[in-house]
Every structure is written in C-alpha cells, then in structure tokens.
1. When Rg and Dmax of the Cα atoms in Å, for residues 23-86 alone is computed for each of P, Q, which one produces 13.4, 41?
2. With mean count of other Cβ atoms within 10 Å over residues 47-54 coming out at 11.9, pick the structure among P, Q it was computed from.
3. Given a computed value of 21.0 for mean count of other Cβ atoms within 10 Å over residues 15-22, which structure among P, Q does it belong to?
4. Who wins on FRET efficiency 1/(1 + (r/R0)^6) of positions 39 and 127 (r between Cβ atoms, R0 = 30 Å, to 0.05) among P, Q, i.e. which is largest?
5. If you rank structures P, Q by volume of the Cα convex hull per residue in Å³, which sits at the top with the largest value?
6. Using relative contact order in percent (Cα under 8 Å, 6 or more apart) for the comparison, can you identify which of P, Q gives the largest number?
7. Looking at structures P, Q, which one was helix-only ellipticity at 222 nm (-39500 (n - 2.57) for each DSSP H run of 4 or more, over all residues; to 500) calculated from, given that it came out as -10500?
8. To which of P, Q does the computed value 1.15 (Cα Rg over 2.2 N^0.38 Å, for residues 71-142 alone) belong?
Structure P
Amino acid sequence: MSIATRTGDDGTTSLLYGRRVPKDHPQIEAVGAFDELNVALGTAKALLPSAAAATRDLLTAIQQNLVALMGELACAEADLARHADSRFAKLVPADLARLDAAIASLEGQGLKFDGWATPGANPLAVAFDTARVTARRAERRLTSLPAHGRSVRPELRAYANRLADLLWLLAREAEN
C-alpha cells in the first residue's frame, strides 16, 4: 500500500474513524502543531549528550504522550466516546505528574528564570527553546478548539501548558 492514497488531493483529510474535513480544519491545525512539537523534541533528543539518559527517557515518554494526545485530537466530537472506549493510548494523570516531577527537579537545581530568555547559547538550548515555542503554538491551537465545537479535556490543556514550562527549564539547564 502506498503512502500516496490521493484521497487528500481534493484538500481534505481523514479524522480518526474516517470523517473527512478540510486540511485547514482547526483540529488538523492542532494535530499538526503537536506533530511539529514531536519533531522538535526529536531534534533536542538527538542533540543530548550520551550521559543524559534520564532526559532522553523523559523526552521519549513525552513523545509517546504526544502521539496519544494527537490521536485524541484527531477524533470528531461525535467519536470521542468511541475513542475513550478504545485501546488507543490516552493521557492520564500520571503523565502530567511526570512533567510536574521533572519541573520540580529542574527548579530544585536553582535555575534562575527572571525575564525573557535570549536563545542561542548552544545548539541543545536552541533546540529546547524551539520546542518550547512550538509547544506554545500547539497549546494555542488546542485552546481554540472549543470555539469551533470540539471539546478538549482539561488534562490535555494542562499537559500542553506544563510541557512548555518544562521545555523552558530544559533550555535554561542546557545553557549552563
């Protein structure tokens, strides 16, 4: 089977469970923004030193969470109950707790965060800052969905917000 199905040649794409929407539909914009974030995290992960196994594991878990989040966002409102009952991975409170623990750990190192950051200290810090601003864009797309008739679980909004905070701290850590 080819990746080139040609079904999107008319400017539409499929949501999970087959409903078709325009490629610029707000849900597709949100999924796309989180997909960009996943790639940005992969870039940061590729730049990590070999001694940073714990951070690599954290980023891998976050990338897996983003796949679950994208899957949920790729459902039409009418299909949310079906998705909730499915075997697809979903964000759970433990995923948010993992972010909170990582934030607390980084803050416990005494990282300073007064004022705006000036990215560019080194490639890893820039990669984390790029991921951070991508996370904030994804968060904005997610936050806009209810205005377009698509509900969003509060856990998804909290996860997106907390993830951007974590990435800010990881960038500051990489600068040091």
Structure Q
Amino acid sequence: MSETTQWMGTTILSVRKGNSVVVAGDGQVTAGNVILKANAKKVRFLSSGNVLTGFAGATADAFTLFERLESKLEQYPDQLQRACVELAKDWRTDKYLRKLEAMMAVVNRDISLIITGVGDVLEPQDGIIGIGSGGNFALAAARALITQDLPAEEIARRSMKIAGDLCIYTNHSIILEKINIEG
C-alpha cells in the first residue's frame, strides 16, 4: 500500500467521551485532483447497530472490508477486538485482500480500534481516532477540544470543520453517527 494512496481521499474521526462514541466522515470522493462526489456516506453501522465504522481509502475496497468485518462479527459475536484481529490477519495474508487499500476506524460501546492492511489493530489510548487525508488535522483538533465542556458530537463536528478547512481532500459535508454508552 503506497503512502499516497493510504492517506488521500477522505477524513474519518472518532471521538469517545462521556456517555457516547461518535464516528464522523466527510462526504468528498476524489480521483486525483478531481472531486467526483461531495456527499458520500463513509460511516456505517454493522452488527445490528452495535458497531460503527468509517473508512478511508478506495471505496470498493472499503465495501469489501465492511462485508468481511460483518462476517467476522457474526463469527465472533460481542467480541469486536477478536473480529478485528481476525480481519486484519486475513487482510494481511489473503492474496486478494492484501491488495485492498483502505483503513478503518471501528468502534462499539467498549472499544475504539484502527485497522490497517499491514496487520495493525490499534486502540488509541485517548479514545480518539483520525484517519485519511485530513485525519491528522481532525485528530489534533479533537485532542485540543477533548478537555472542553463539549459532548463528543460537538468535538467531532468542530474538528471535522477544521480538517475540511485545511485538507483539500476533505469537505464540510459531514455524516456523523453515534453509539450511546450505557452504564
């Protein structure tokens, strides 16, 4: 996976704070320096709404990974981390899958994870994930805002706006989904 392909094309941000975890994604789809679509949905619920995921990278590859992750979640119900590790193993070792160019942010009520095609399944220590071309901008903004008296949704919206202001591959058409954490 080339570094250029890996990091260009979208911005996904996940923020875990208080009683919720959110995943936000911008809507821009680009091919090189051309905007093909401005309102794509890159954030999806899986596992009957218990898992929320966002992707950065090639769209067809991401849909393949969504399907594979859904299958792993069926195989390992209520074991998000194990399902993600199994997906990462397949992604790295399968001749077809290892050519897929995408990254995923995957969250549920208990854990937030980043999955990559090189076999990484990473849990950020602060509960904030930023991936894609504007991921580092959104991540930095979210880390700066996390100590403020703001809910996760507002932190994500403000951070995604900052990423959209800075990254030419990120727009302001934001899709944000949330999982409430009970208890």
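1. On the way: P: 14.5, 46; Q: 13.4, 41.
Computed on structure Q.
2. On the way: P: 11.9; Q: 18.8.
Only one of P, Q returns 11.9 for mean count of other Cβ atoms within 10 Å over residues 47-54, namely P.
3. On the way: P: 14.2; Q: 21.0.
Corresponding structure: Q.
4. Biggest value here belongs to P.
5. Between P, Q, the highest calculated value is found for P.
6. Numbers: P: 28; Q: 33.
Largest value of relative contact order in percent (Cα under 8 Å, 6 or more apart): Q.
7. Numbers: P: -21000; Q: -10500.
Going through each structure in turn, the value belongs to Q.
8. Numbers: P: 1.52; Q: 1.15.
Clearly, the read-out refers to Q.
Bear in mind that the values in this text are calculations on the coordinates, not laboratory data. Bear in mind the structure is a predicted one, so any value in this text is a computation, not a measurement. Cβ atoms are built from the backbone, for glycine too; each structure is taken alone.
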